[in-house]
1. Given a value of -30000 for helix-only ellipticity at 222 nm (-39500 (n - 2.57) for each DSSP H run of 4 or more, over all residues; to 500), point me to the structure among I, II it was derived from.
2. Out of I, II, choose the structure whose coordinates give percent of Cα pairs over 16 Å apart equal to 71 when calculated.
3. Who wins on distance in nm of label points 7 Å out along Cα→Cβ at positions 14 and 30 among I, II, i.e. which is largest?
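Only the coordinates and a few stated rules stand behind these numbers; no lab work does. All figures in this text were calculated on a predicted structure; none of them were measured in a lab. Cβ atoms are built from the backbone, for glycine too; each structure is taken alone.
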Structure I
Amino acid sequence: MAQWIKDARDLGRPDISIIVIGNKLDLKDKRSVSFKEAAKVCQENSVGFVETSALSGENVMEAFTVLSKNILLKIESGIFFFSNMFFCI
C-alpha cells in the first residue's frame, strides 16, 4: 500500500489528495489486512483511510466526504489551484 501511495504522489499533482478505501467491510472474517495495520500505513503516509462496504453502503458516503473535505481545505488555504485544469460535468 505504501508503494501505491508513493506512486500516486510521484505521478500525480504535487497537491494531490489521497484516501485509501478498504472495501468489503461486510466480510471482516475474510480480511487480509487488519484495520490497525491499514490505518498505521495511512497515518505514516499522511493519507486518509476509510473502510467501506459496497454491498451494504456502509461508510461509502463517508469516504467521499473525507476526500471532499480534504480538497476543500486545500482550496481554502491556497494549496490547491485550478489553473490549467479541465472539468467535465
Structure II
Amino acid sequence: MSSIAPQTAFLTYLAIFYLPMTISTSVFGMNIWEMNKGAPKFCAVIAVMVGLVLLAFLVYFIMKWLENWNRNRKERIKGRVERDLSET
C-alpha cells in the first residue's frame, strides 16, 4: 500500500505540468477563426501555456504551504493543551 503513494504523487506532478499545456493546445487548436483572419500567433499560445503552468504550480505550492501551516497550528494547540493540563 505504501508503494502506491509515491507513484500517485509522481503522476500528480506530471499532471500539474502537462494538463495546462494540453488545455491551451486544445483551445487554440480548434478551428474557430475564419480562414481569412488567420490562426492565433504562436507567441500567444506559448504565453497562455506558460501562464497556466505557472498558475498550476502557484496553486500547488499554496496548498502545500496551507497544509504545513495547518499541521503546525494543530501541533502548537496540542502542545498548549498538554502544557495547561500538566500545570493543573
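1. It must be structure II, since only it matches.
2. That value comes from structure II.
3. Comparing I, II by distance in nm of label points 7 Å out along Cα→Cβ at positions 14 and 30, the maximum is at I.
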